[in-house]
Every structure is written in C-alpha cells, then in structure tokens.
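Enquirer: As structure tokens, here come the structures.
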Structure P
Amino acid sequence: MTLLSRRTVSASLLSLPLLGACQSKTEPDTAAWTARLESIEANRGGRIGVAALDLQSSRMLIHRADERFAMCSTFKWMLGGVVLARVEAGDETLSRAVSIDEADMVFHAPTTEPAIGSTLTVAQLCAATIANSDNPATNLLLESMGGPDGFTRALRAMEDAVTRLDRYEPQLNANLPDDPRDTTTPLAMVELMARLVFGDILNSASRQILQDWMLGAVTGEGRLKAGLPDGWRLGHKTGTSNRDANNDVGFALPPIGQPAGSARGPVLIVSFSDGPGAMTDVAETAHADVARVVMDAFAQT
C-alpha cells in the first residue's frame, strides 16, 4: 500500500477541483499502513484491492490498485452517473415513464416487481438501482443506452479506459477466474468517482442528485460504513457474487457542523475483495477494517 501525492495520479484526475488548499502536514509511515492492510487481506483470504483519495489533501492510498476485480453491482453508481450525463446532453429525461413488465423480471427486484403492470420513472429506476440494487431496474436503464456496450462507450467518453461492462444482471456476477469481463481496477473507479461525483463531468445539480442516490443506499451496513468515525456519512454501492467477490465503494462525508479550523473534505474509498466466503462476516468486516486504515492514514496528512 502506498500514499501518493497528486502528481503521481493519472492526468484524467488532474482537472478535479480541490476542496481545500492544504498540503500534507506529515508523511505517514506507509510501512505501517501496508502491514495493517496485508493483515486484513490475510484474514479475508484471496485479494483486497484498495484505492482511496482524500479530496482535501489530494493524497491517495493504494493497494493492488491496478489489478482487475469483478465489479458485481458496484458499477450501478456509475450507471446513475451515465444516465445523468445523458439527461444533461438531452438524450434522456428523469421524468420519462418506463413500463415494467413480467418479462423484465430477474433475481432481486424489490422495487420493480411490485410495479409490474405499471410504470416507474427513470429517476425511480436510478434510485432503485443504487439504493437497493434492483436488477430489473438496472437492466432497463442499460437497455436505454445501448446495453453494456453502450454503457462502456459512455465511460470511454468520460476518459475511463479501463472499466468494462459486458453482460446484463445477473450474468455479470459470474466472476470466473481470469475473466476480464465486467471488471475494473480500484484506481480507475476512484478516479472516475472523483470526476463524476465531485468533479467536472456533471453540473452541480446532477452531482447532488447522484450523491443523494448514493447516500440513500441501504445495503452493506457492515462494510465501509461500519469502519467510519462517528458522525461521518457514507454514499456508496456494494457488490457481491456467489463466487468470491465482496465489494464496497463510495464516498465518506465529514460530520455536519465541524468546528472551525478542523474541517475535513470528502474521502473516496474503493474496496474490492476476491476470496473464499464472499457471504461471510469476515468478508463483510474486511471493508470496515479497510475504512479504518484509510481514515487513520488520512487523519495524519
């Protein structure tokens, strides 16, 4: 694991406006953070991939950040961002009504199944996709932009040359060994999150909508959220497969009403894992432990 200055981050991130002008006050003992994360990885089994960015200090923390991991449902926050970009371009409207049919149903449809025979708006589909990971809602949104290929093309237009989506839900969760389909890297995802959720790809109104959708997520209470300091809020998206993958990615917002002189900016955390027992408590709490390492590291910068 390494703490990196901004100059080591790829050019696609350099246009991100900083939320604060402070520089790193200290150079943390990176060996200590490395040892902590390697211990978490050993306890989890398999691999853990981490890319975290402190938007105030512009410092990054990475571990296996250029290795590919299956996204599972974590891509759904990006799907919401792509929809909002299409709205801004005049290619979509959040108020458009979409028919919900029995033929659309696949596993995990907490919002769309009760709506069979009626309609939901694009905004409602986006909220359901991110908040409770509704799979039919996800597929309907993908279909509106040309399927997984259309989604991937939209990411390329946003200068993400790494992330790829190849299949619809739930097939994209297969996560076979060495299969590059439906994968990304921690670094690619944290860079896109910085630019899409807090940067210049979307206008301020759309950024707020995307943040609100992510803050409304109800999955993964024991993952990243459980490792944040008191008062911090998490906007995020989880992803899990029956075959090894257990992921959580998002942004942590500091407590409201911070004392003057102690203000902190948002912290972005991408935490992927790929190892045995994806549905176990050990897999869940690994993300909480990662969040603790990240927040401790950035508290010293």
Structure Q
Amino acid sequence: MTTTPEELAANITQLVSFPDVAFRINEMLSDENSGAAEIGALIEPDPALSAALLRIANSALYGIGGSVSSVERAVTIVGLREVRDLAFGICANAAFEGIPNDLISVEDFWKHSLYCAAAAQSLGRKARVCAGESLFTAGLLHDIGHLVMFNQSPDLAREALQLSLDENDGLSPYLSERKVFGFDHMAVGAELARQWRLPESLQVCIGFHHEPFTCDGITDAVLVVHLANSIAVLAELDSVNLNDAPPMDDRTFDKLGLNPDVITDIVADTRDSVAELLRIFVN
C-alpha cells in the first residue's frame, strides 16, 4: 500500500503529542523580558527536564566539571536557544518510549543519536559555528524518521534494512529506503518535526543530513550534522578508518574550514562525552 512521509508522520502525531513545556520555552524566547531566571522557573517543576539540563550543563560538553547545581545557572551555561532545543530533544525521546518497534533496539538508536549529538557539538566548536539552533539537539534528532518508519511500516522497513546490508554494508540505508518506500527517513523525520512544530532550523538538519548540498539555503548546522553522523559511527566502533562510516562529502570540510585530520580528535572527544550522557537519555 502506497504511503507518504506526511501520512507516516501524521499517524505518529495521533499516538503521541509534545509536552507543552517545550513550546512554552519557545514562546518565551520571543519575549524580550524573559531570561535565564524565567525559563529556569518554567523548567524546574519538570523533574525529568531539570535533571537532564543539569547533567548536560555538568557534562564534558561544557567543561564545567560538575559545579552547576541550579537550573537557572544551567540555562545560562547551555544557552537559551539551546535549552529550547534540548527540551524538544528530551520530549521526543520521551514521546517514543511508548511506541513499539521490533526492528531495532531503542536503546541502540538513542546511543547512536547521542554519539551524533556529541560529535556535532564538538565539531561546531572547532569550526566556530554560531548556530541559532542547538547542534547537540540537531544531532540527537537527526534519525528520528527511522523510528517512525520502523513503527508504521515494519515490513517495508525490514526490507530496506536488508537491502542496505546486501548492497552497501548498511552504511547508507537512506538509499535503500528510497528504493523500497520511494522516500527516506530524512523526509519522514523532517515531516514529523514540521508536524510537531519543532524549529525550522532543526527540520532542515533532519531533512538533509545525508545530502547537505541538496538543501536550498544550506547552513553550517546541516554540514556539521552531516559530518557528525559519520563520526558518530566511527566513535561507536572506536575507529578512525573512514571506510567504517557512511561517506562524508569532502566539500563539507572546506565549507566549515576544517581539515579532515580533525576526525581523530572528534572521535576521542565524542567517546569521552557520551559515557555520562547515556544516563540522561537511556535508562
């Protein structure tokens, strides 16, 4: 039966909705009278979000070393927009907890997503990318379309996974998805992000992370997530052999002003960061 990214995403949005706290944070960002204190006060009554924010602020990603004890201080360190996007990421994780799928371990899915998030954060620092959205959260949500496809069309998703293994060692599943579905997880993830009213900047990162140069109005954030996805695979394998990861477009390094040799350092940074971050998203 023919389906579309819009239909798959709509089916998920009927199953789960986004907690209002994420949208209220987003609304506060447009209020010039709102700052770290006001956003911190909004977050504090939410135990899961407060705990996650404090762990992020005290993680190696920000180099504070465990000295942050208040939500307001954590908001200041992480940044207002980044807190907004982190809230979206945590809410997305929670939303999918109750949605079954038999094709992939949800724990493994979020582990890869965390590796990508940490790699994106590290890459952004080295490339001095000042993005309006959180690179961490863009990395965290980049593959969200996979979960939708696994849940909504498990038979076709299984066929696409097997085809990917047969044809390219499983490194570029989006190409196999296009053959089986007629579209890929990037399109589904971007559509889900649109229907969930996530920031447009995140929609773009999700929708073009494998092929960033096909994006009109390409941003540095999309380029970072493209590299971070492949570096995440290397970090998971503890490898710096580029043949072990999805292909990276060489133009991306030039656009970001980075030397490919940076991969070795990013892999090491990513592995150091993720160990403690797993406590936040993976129970």
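Rule-based calculations on the coordinates, nothing more; no lab input. Because the structure is a prediction, the values reported are computed rather than measured. Cβ atoms are built from the backbone, for glycine too; each structure is taken alone.
Enquirer: Quick check for you: by relative contact order in percent (Cα under 8 Å, 6 or more apart), which of P, Q is greatest? Before the final figure, lay out the partial values.
Expert: On the way: P: 25; Q: 22.
When relative contact order in percent (Cα under 8 Å, 6 or more apart) is computed for each of P, Q, structure P gives the biggest number.
Enquirer: Which of P, Q yields 0.45 for FRET efficiency 1/(1 + (r/R0)^6) of positions 33 and 217 (r between Cβ atoms, R0 = 30 Å, to 0.05), as computed?
Expert: Working: P: 0.65; Q: 0.45.
The value was obtained from structure Q.
Enquirer: Given 0.99 as the derived value for Rg/Rh (Cα atoms, Kirkwood Rh), for residues 137-264 alone, which of the supplied structures P, Q does it correspond to? Walk me through the numbers before you get to the answer.
Expert: Numbers: P: 0.99; Q: 0.96.
Computing Rg/Rh (Cα atoms, Kirkwood Rh), for residues 137-264 alone on every structure in P, Q gives 0.99 only for P.
Enquirer: Which of P, Q yields 20.8 for mean count of other Cβ atoms within 10 Å over residues 49-56, as computed?
Expert: Working: P: 25.4; Q: 20.8.
Answer by label: Q.
Enquirer: While we're on this one: Kindly point out which one of P, Q the value 2.7 was derived from, the read-out being distance in nm of label points 7 Å out along Cα→Cβ at positions 41 and 89. Walk me through the numbers on the way to the answer.
Expert: Working: P: 3.7; Q: 2.7.
That value comes from structure Q.
Enquirer: Assuming -21000 is helix-only ellipticity at 222 nm (-39500 (n - 2.57) for each DSSP H run of 4 or more, over all residues; to 500) as calculated from a single structure, say which of P, Q it is.
Expert: Values: P: -10500; Q: -21000.
Derived from the structure labelled Q.
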